[in-house]
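Read through the structures below before going on.
Read-outs: derived from the displayed coordinates by stated rules, not from any lab. These figures come from a predicted structure and were not determined experimentally. Cβ atoms are built from the backbone, for glycine too; each structure is taken alone.
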Structure I
């Protein structure tokens, strides 16, 4: 389940990317954001334009290691001699984002129960609580076109995402991006958490405590001013990496 050659041939920058990407998979499994062997989290290979790392097809996310990750090109074809299989069709959504959003070095796509549930609502994510306000005016929506296998859908996906850090694929699931692993994973963690809270809130069937748009915008701006400027995301990702090591440091192999 590993490819020692991939590690030995990797640059230091690629190896660090492999470690962080493997950690993303292990953490997603820990937080129950997986869909068995399906969906993906991908990362650009530093210094190698057009090359990306993706999970080996057929592996559970808690099995993935730095060396088992597969290097691919923009069409989902393998680069190098890694023996692990890939699912080129599953890279359609990711390639769309990586090819057009140069700031999106990291892309995560999930089919969580709450994420898919909210994607089925006409109104999508509602500004019901503080966590949801992190994404106020920062989420794109993409209409369902069937299983994302058609390459011509890629342009429409990127138009729907625009410059947002998150995309809700209607009737499908969630997608987040980031310049770093920490940004991408934090965006997914809290977007999914907002969906979970919305699902629970609406299930109570009680009147909602609306948040005025001006307050929602103010809270969103507060998130923008603090999360990156104060290094909160860096601290958060360091804590997540410590958790990944406690769960099983073997992901680094």
Structure II
């Protein structure tokens, strides 16, 4: 697997780092993904309401489609579902549909960059798609490291993706703060040993983010000072 390191600046002198999920945390991609995924199901003669996708938030696409295929008896293989969804998503993007940044996310990334605090991305989305999304919102060069869902063997809620992100940065997981908007994402970050900010998504108010260190309704106004309070005092061996 290729390295997820994007930018080596700041790492040596950093005392802590931020690790962000992408979908629903940096970029509001979920409405477009849900519309496309629902269309795939309709093409197969199955109407799936938006609420049915709630339990899949935070999953990698192969696991999501495997679950939906079983739940709704979709007459296609997982590979066929993945391919059709990817094609429809590409058509939508080429037609000019875009996913806006999550309010406050870009400002937070830029704030940490100015303060020389590393920022990494740990997303269930494949790495190439993560890079394209970060390019579209203009912050890819501000990201120290990126780990995509296709760069790990075990999906969230397994801690592998967050452990790898910490390794790419070069800091212990305890020196990292994660931001997540899904149940498996919060579980993954916490299992890795990170403090985790649970970001409430108004579309999925029933999601139980109670295992996060703290839950916020928005990233607007969240800054380095507030996040640094979640990092334990540095020990001599850190």
Structure III
């Protein structure tokens, strides 16, 4: 169980740990997202696709797609789009394939740090709550830039590190104590939902993430905070 700083998976073990963890909770992953966020995660994903400005008939890649919520939202907003979801946890994508949604998402197995696509392929590359799980954030964004077409957009939705003060204390109480309890009850894997807040603590703050995106060559990078600063959407242009 990931219950302390010492128990957090070390970098050489992180990819295997994350894959096993998401495979174990795949069947209840969407339910827990709805419960943890009060259903707000759906609105955040709608915002991601709106920010992405996917053109009619355009190509979108959703990295660390999980069960495909962003991918399916893209098809809802742009029904004639070509949408691909890539993830290294096949069990999550199997759940996604069973969803009865409008349009077709091509689910592909692959690593976010070594995307199995040619350069300059996609008009838009998105990710939602996936970058904090990768071993190398810079490599993952460099790959997203590589597979985006010139002028293409890279959009990232992520939880941000806990704030300080009263709101931060309440946030930590909920995220570090109540969420693992609920997650353990719903999925039988409290370790997975203890990992979640720990991964957020280690994730770069929005301004630092903006700098990483700029370092890999993305331009005009900007971000917007949501949910009282606990979530951020970043946008960069190739």
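Which of the displayed structures (I, II, III) returns the greatest value of mean count of other Cβ atoms within 10 Å over residues 122-129 on calculation?
Working: I: 15.2; II: 22.1; III: 26.0.
For this comparison of mean count of other Cβ atoms within 10 Å over residues 122-129, the top structure is III.
A further question follows. Suppose you compute Rg and Dmax of the Cα atoms in Å, for residues 170-225 alone for every structure in I, II, III: which one lands on 11.3, 35? Don't skip to the answer; put the middle values down first.
On the way: I: 14.0, 39; II: 11.3, 35; III: 15.4, 43.
Value 11.3, 35 for Rg and Dmax of the Cα atoms in Å, for residues 170-225 alone corresponds to II out of I, II, III.
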